[in-house]
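Listed next: structures, encoded as structure tokens.
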Structure I
Amino acid sequence: MISFACFSPHPPILLPNVGSPEDRARVKNTISSLEELGEKLKKENPDLIIISSPHPDWGFNVPLYFLAKDFKGEIERYLMGADEPEIYFEKGREIYNLKIKNLKQKIALIASGDMSHCLKEDGPYGFHPDGPKYDKEFIELLKKKDIKRIFRLDNLYPQAGECGLRSFCFLLGILEGSGINWQPEILSYEGPFGVGYLVVNFKLRQ
């Protein structure tokens, strides 16, 4: 049974041993949202966490630091590649049918990823208007549950420089495969360093 699902950003700067106090103060909304989700995950007490990310190392480690620091169960990691987003959506559906569907344990889903890296001139890729447009539309489409248009965002905003779309689609594929009634709850979004950090909790109804 899927009892928890979320989207989490993964910049190392969120970690206290990496980001300075000044840097972490600039992303306090993101940190606060992740800590809130961490408490929620702890209360759910899942047996298995399935986490997806477009990057190894910090792509998994940063979300797990906040969300599953004291987790005692099993963690399965899925690394995303560069195929079209709908490929990963379908892989999510397959994972549900092949692995999750018949499990009796409580399962938590975490999709790790950042939004556009082109929000500011002093950001990692500089500024491009596709960046803020991509982030804004992704959030609106998620609220509307318009997954087909979400698949097209890379084509609509090719210079957005995102990294999380395929990871997010993988989680959405698992949810869609399960038939659960899900509703996204946007906990926070900010981009003080030129990269969009989105934290989403999914309200689930079996």
Structure II
Amino acid sequence: MYWREYCAGVDEVGRGPLAGAVYAAAVILDPFVPIDGLRDSKALSLKKREALDPLIKSQAVAYCVASASVVEIDRINILQASMLAMQRAVAGLDSVVDFVLVDGNRSPVFACPSEWLVKGDTKFDAIKAASIIAKVARDREMLRLDGLYPAYGFSQHKGYPTPLHLAALQKHGPSAVHRLSFGPCKSASLGQSKDR
């Protein structure tokens, strides 16, 4: 069913990190204006993603990037927060949406019909485009947070649980942008409480 004219591709970015919001994007591409070089964002270099981001935004019929905050992640869990971000991205599209195709093995409820597609970010161009602009948006936000919380190295690992990040968590405890419902953040928080 996902060949409909106004089909939005949707993908999320940032379920695995220990800090920062989870992002999602929805994109409706013009079938008559193909964009060369679309891939799953994880398969592209930073330079290539940065080059494709404005191209996608300028040539898409419509796009929207949305997020769910750390507070929401901790309150409703990361899966539900990811679904919420995807719903917000689709709701924010400035276009009629006939159908939504979501990367993964489940889909939230939208105002129109939807399906999920496993490895959709390697199969469907609109999902590839969504993965790219969501990734670029989240990475830029993590660079901004690096300026506010320089002790954690967000610019290097974007919040993912690397050895550098885990060591910083143990040393400094979690910041205001860490996901306290995630085990390493919870453990670091308890450790800091005991030290006081």
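Ranked by mean count of other Cβ atoms within 10 Å over residues 128-135, structures I, II are topped by II, which has the highest value. Ranked by Rg/Rh (Cα atoms, Kirkwood Rh), for residues 48-135 alone, structures I, II are led by I, which has the greatest value. For FRET efficiency 1/(1 + (r/R0)^6) of positions 96 and 168 (r between Cβ atoms, R0 = 25 Å, to 0.05), the highest value in the series I, II is held by structure I. Assuming 25, 21, 14 is semi-axes √(5λ) of the Cα gyration tensor in Å as calculated from a single structure, say which of I, II it is. Of the options listed, only I reproduces it. A value of 13.1 for mean count of other Cβ atoms within 10 Å over residues 72-79, calculated from one of I, II, originates in structure I. Can you spot which of I, II the value 0.35 was calculated from, given it is FRET efficiency 1/(1 + (r/R0)^6) of positions 56 and 80 (r between Cβ atoms, R0 = 25 Å, to 0.05)? It must be structure II, since only it matches.
Throughout, read-outs are computed from the coordinates displayed, never taken from laboratory work. What you are looking at is a predicted structure, and each value in this text was computed from that prediction instead of being measured. Cβ atoms are built from the backbone, for glycine too; each structure is taken alone.
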